[in-house]
Each structure stands twice: as structure tokens, then as C-alpha cells.
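Structures are listed in the sections that come next.
Just so it is clear, none of the values below were taken in a lab; they were calculated from the coordinates. Treat the numbers as computed from the prediction; the structure is a model and nothing was measured. Cβ atoms are built from the backbone, for glycine too; each structure is taken alone.
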Structure 1
Amino acid sequence: MPFDIEFDIEQAIQRLRQAVQPYPKAAMFELAAQGYESLFEQLIACIISIRTYDEVSLPVAKRLFAGARTPADMVRLTPAEIDALIRDCTYHEAKAQQIWDIANAIIQEYGGELPCDLKVLLAFKGVGPKCAHLALGIGCGQPYISVDVHVHRVTNRWGYVSTRTPEKTLAALEAKLPQAYWVEINQLLVPFGKHICTGNLPKCSSCLLLDLCQQVGVEKHR
């Protein structure tokens, strides 16, 4: 099938909203729905989620936030105490030190309030565009696209973009995707990619977007 430059993203978004309704929200959006929506909470939750399943990172973040929801609260804990609270996530020891260092930097450099500034977030050790964009999108309402494995895989599988890395997918989406969907694309494609458009054996036969999708790279499906 030839590359379709007329992929109907508006129709795709409408169908995605319906398709993901039965499934749990992505962890960051679920936390926001439960009231953990500050930029600091979103950034820390995203750090916890790195290389960790949502089913683990969601309760871990909530356990940490039960005692520390602000930078001032967080620095009252030691890195070891933070580590004990987040031990179920991957790389917990390194993340505990990173979380404490970020909270301390916010106290020392920004008066305890994390500014909604991309450069500030990216300056923190271990914070990349994926987490910075997602935290700013949810916590500050700023238009940023967060590209994870699901966003990268699905948008390429559709034929909406044609890229080889998440970094190039980000650039392609920034050039093409209507800005109104920049935050929502992650919200929709994480559950869609986890439960329907999976890496192996995607559920193409029952997918609401099948007639829009070029199925790029799909060799076997259900």
C-alpha cells in the first residue's frame, strides 16, 4: 500500500477515544485524575515510571506522595527513606537519590516552586524530553508531545509518520500533528498500544482504526 499523506488524524483521534474507554488510563493521567496533578508530582511520578510497568509505578508514586507531595516535604526525607518507599520500581536506589536532588534543587534555586519551564526540567539529571514534555503537558497545560514506545510504534504503523527512532518521531509529530492533540496523543496511545495495537500480534481484526491504518511492518496479527 502506498504511503498515505492524507491519513485522517481527526477521525483517528475520535475512534481512539472510543477504543481506549474500557482500559485503564496511562499512569500519569490516572494520577492527575486522582488529584496528583502538580508539575512536581507529575515529574516525580514520571521518573518513577521509567522502565517500570504502570501497574507498579502508580501505587509506588501514591505511596511516596502519601508523605511527600511538595519539594519541601520531599527533602525532609532522606534518599534512603525515599528508596524504601519506591523500592518496587526499577532502578529504585538511583531514582531515590535523583528525586531528592531534584527536590533540593527546587528549594535552593526556585524557592520551592518548580517553574513550568522546559529548560529547567531538562537541566535536572536523568530527566529527558519524554518525562519533561509529559509533566508540562499534564501539570501546566503546555502543548508538548511525549513520545514513548507506544506513540512511536503506533504512529509509524499507521503510516502517519515514517521514522526509526522516538526522537525522530517527536520531530515528525511536532511538524504534522495538530497542536490540540499534542498532550492527548500520549494519553490515548499508551492504553491503545498496550491493549490493542500491541508490539506482537496486534488485534487488527477488531481494531476501530483498521480502515485508516496501513499496518506498516505488521506480519502477523489477531
Structure 2
Amino acid sequence: MQIAEKALKSIRKKIDKQALAFLLEAANGDCRILLTTLEIAAGINPKPTLKLPDIEQAFQKKQLLYDTAGEEHYNTISAFIKSMRASQPDAALYYLARMVEAGEDSLFIARRMVIFASEDVGMAQPTALVVANEVFKSCEVIGYPECAINLAHGVVYLALAKKDRSAYDGLRLAQEDVRRFGNLPIPLFIRNAPTKLMKELGYGKGYEKYSQASFLPDKLRERKYYIMKKDKSGL
């Protein structure tokens, strides 16, 4: 009771008896729940006295909140990404709504969408990256609550887009070879030759702009990283 009184004084609010009784019962002795609920209620009702509907609404909203470093945070963003990957806009919108209502950082959501656009949509629909970046910019400029509409627009677009992970998979394969073999010698004919000595050593010799010869290091000459899918509508 004393903690509630101090909190009300701090936020410059009063509370009627019915609302206070509900608050104490709902908090069940947990000071953190009590303080969070009061803080949310104060944001809901600009009037000087908090009433039962304010506390009920605040408590319901508090139930949606989750620790941004906790398990539910990662479970939700994982479900969000996987829903878009499976081309399920309804599920993706639901998990987006959960994050928005919980107060998740809009830029965190938009950032994951930008990554998704290249990782999962990729070359199947290259404009996905443009859309995702514009959604990110909208979140930066507009902010909540309106930018939730921009997020929804982008989420539906990405969920319905064709999927192709070829560019992403190719990068990972190339990275594996770099880690395995280190910096292999670059073929002489595609090396820069700014000096006479380099030219004499064969730097740049035989280079053709549109050559069909492999530009990869000799050890990896036959390696294929980017494998284009014949059917880019597949997941």
C-alpha cells in the first residue's frame, strides 16, 4: 500500500478505491507488477484520478509486455521470421501485432525485415530489399503508432514474395572456402598493374572485360557458389 502511495505521488495521480483494490489484488504482492501497471495506466488516462477501467486496461497491456532480452522476445521474432519465410501473411501479421503491442522497438523489427529481404527473398524478387529499406526509413521518420502501418505493409509484401536463398547460400559457401584456404593468390591476369615491373611480371596480361575464363583463384576455378534456382517460387 505504501509503495502504491509513493508511486501515485511520483506520477502525480490519485486512484479511486475500486481501482486500488483491483490493482493490489492483480499485483499479488509483486512491486514490479504494481509499478508497471500504474505507469501504463497513467499513460492511458491523462486525468488526475485513475479508475478501474484504467487499471484493467493497463494490467491487460502489461501482460503483453516481454523482456527484450528474454526467451519470449526471441520466440516471437523467430515465429515472425518463419511465418514470412513460409509465405503465411496472417501468421506474420499476428506476430507483428504481438511485438507492436508489447512495445518492441520498431527499428528492431524493420531491421530484421531488411535482412529477410536479401536472405530469403533475394533474387526471386529483388525489389523486396527496396521495400524493406523504405519501411525501415518510415519507422525512423514516423515512429509509433503510425509506423506500425508501414511495418504491416512490408510484412505482407515479404510474406507473399517469391523466395530464393541462392545469394545467401552462395555467400556462406564462399565464406567457408575463405576460412578454409585463406587468401589464395588472385590470378595474375585480373590483378591491377600500376607499375612497369608489374606489367613485366604478367599482371593484367590477357585480361578481357567480358571474358568467359574463371576469375577465381586456380584452386577454386571450378567452384560454384551462386546456383540459380530454375523455379524461384519454391521455398
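Once FRET efficiency 1/(1 + (r/R0)^6) of positions 28 and 164 (r between Cβ atoms, R0 = 25 Å, to 0.05) is calculated for every structure in 1, 2, which label goes with the largest value?
The structure with the largest value is 1.
Could you figure out which one of 1, 2 the value 14.4 for Kirkwood radius over Cα pairs in Å, for residues 92-179 alone was computed from?
Checking each candidate, the match is 1.
Match the computed value 31, 13, 7 of semi-axes √(5λ) of the Cα gyration tensor in Å, for residues 36-99 alone to one of the structures 1, 2, and report its label.
Among 1, 2, the structure yielding 31, 13, 7 for semi-axes √(5λ) of the Cα gyration tensor in Å, for residues 36-99 alone is 2.
Assign the value 23, calculated as relative contact order in percent (Cα under 8 Å, 6 or more apart), to the correct structure from 1, 2.
Derived from the structure labelled 1.
Using distance in nm of label points 7 Å out along Cα→Cβ at positions 52 and 156 for the comparison, can you identify which of 1, 2 gives the largest number?
By distance in nm of label points 7 Å out along Cα→Cβ at positions 52 and 156, the leading structure of 1, 2 is 2.
State the single structure among 1, 2 that was used to calculate distance in nm of label points 7 Å out along Cα→Cβ at positions 12 and 204, giving 1.6.
Traced to structure 1.
Given a value of 34, 18, 14 for semi-axes √(5λ) of the Cα gyration tensor in Å, calculated from one of 1, 2, which structure does it belong to?
Value 34, 18, 14 for semi-axes √(5λ) of the Cα gyration tensor in Å corresponds to 1 out of 1, 2.
Quick check on the output: 5.9 is distance in nm of label points 7 Å out along Cα→Cβ at positions 20 and 172, derived from one of 1, 2. Which one produced it?
2
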